Structure I
Amino acid sequence: MRTNNEGNKTVIITGASGQLGQALGLSFSRADYRLILLCRSSEKLEGVIREAQSRGNPTPLVLEADLTSVGQIEKAFEEIRNRGFHPDALINNAAVQDLAPIATLSAQVWDRMMAVNLRAPHLCTRLFSALEESSDFTAGRSIVNIASIEAENPAVNHAHYDASKAGLIQYSKASALELGTRGIRVNCVSPGLIYHPGLEKDWPDGVSRYKASSPLKRLVRAEDVSETVVFLCSAAAAGITGVNLRVDTGVGATPGY
């Protein structure tokens, strides 16, 4: 959903160099947000930076950080504070999705999953909420956490991933309760299977089953998710907090029998 010009507000996006992170950057640029992009590597951000510049928006601030590191997360937010930014929105998008059956799921793999998928969103939420408030009071400040439909529909070999995303949904609701009195809205978006080139070749059975289950008979586009996130951060969603919104082309409405 396209929103009106948001007046050069500022958004922090984690996992900005991934497929969904890039789509988020493009969507927020088109809504005239200034971008602060957190990522492990900035190599894939040329398109996002060009889009921002072509619209006359400030050049995005790119901060490289490993979100398994508490120190690097704190350093990134210290840089944001020192530069005098007053971010309006935080998108906790970064995630890892290593697969492993329970029989061989090691503590190391489990801990890394939780560090990126659950601990990092908490740290970013805490540090974002501690930053000085922006001057915009129409929509308030907003946090959107990117979860997954697997939080409600688990998959084989995904136990640690599914647990992290289920935890993120509940964390989002708890955060909405605590931060609402400070004018910060917290919501969650749970994407379904997002299309990327080569997916049908790599997983033809899964893609076929997903499309068959979808009332729209298609996969999710990254833009479907990113546009939803922009909406949730806009004044049009000023009354929405504490929700988990599935963007799954309708598979959640399909009978499970």
Structure II
Amino acid sequence: MKVKKECREVRLSTGTLPYTLERKRVKNMILRIKLDGSVWVSVPKRVPIYEVERFLRQEEDYIQRKLEFCEREREKKRPPLQLVDGEQIYYLDRLMTLRIREWPLEAVWIEGDELCIQVSDRENLERKKELLQSWYRDEMQTIFSELIEQVYHRFRAYGVEYPVVKIRSMTSRWGSCTPQKKKITLNSYLIFQPLSSIEYVVVHEFAHFIHLDHSKEFWALVEEILPDYKERKRRLSLDRVQGI
């Protein structure tokens, strides 16, 4: 029997979880989480979607623990940045070349296709990390805040209140929305993604203030605001994520 695969999403208490649904010859629902963080659910042919989603909600604690474990394992295999002159690093969707300069006045800035770190001791890896992490955090605050402001104007007509915005690293999703708390959380790893894709994530989370699930109405609203949302979503990639 041919296995039918379908990419779906489910709303959990912590946000949206993408998963792949497989309908095959099995007696019970089977949950698998691969090392790359993808979630797979195998179910008997005639099990309705609401049963699948109820099953995933019941397993939410296990899923989160497993996803966090997978992220830790991926981090171990991801070669750590040495922050040396000539090394390459992502900023949004641009692959930048690091330039390390030694000078008492410490700073980080972009110069063309180069990301420059000026540090008092160029051999001090921890200090270079501190400077770069601080610079990335400032960039996140600026970029994400501007996008939130722009997107909010599109949703204000729907009666959506201005949300509380949090930024943190997440293992299984690019963003999450908690309507009851009027809160949107964005993944800090978005700073390595194309700006257009970050905007898609922001629109996606705002749309959940109006439609809690991923119904046809939800996707119609996202498409109304971003007609090319599928391409923006496709360009999101963990391959650009770098641990600093």
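Every number in this text was worked out from the coordinates using simple rules, so none of it is lab data. Only a predicted model underlies this, so the values are computations on that prediction, with no experimental measurement involved. Cβ atoms are built from the backbone, for glycine too; each structure is taken alone.
In this comparison of I, II, the computed figure 0.70 for FRET efficiency 1/(1 + (r/R0)^6) of positions 85 and 221 (r between Cβ atoms, R0 = 35 Å, to 0.05) is attributed to I. Structures compared: I, II; top value of relative contact order in percent (Cα under 8 Å, 6 or more apart), i.e. the largest, recorded for I. Structures compared: I, II; top value of percent of Cα pairs over 25 Å apart, i.e. the largest, recorded for II.
With respect to mean count of other Cβ atoms within 10 Å over residues 61-68, the largest value across structures I, II is given by I. Largest in mean count of other Cβ atoms within 10 Å over residues 165-172 among the labelled structures I, II is structure I.
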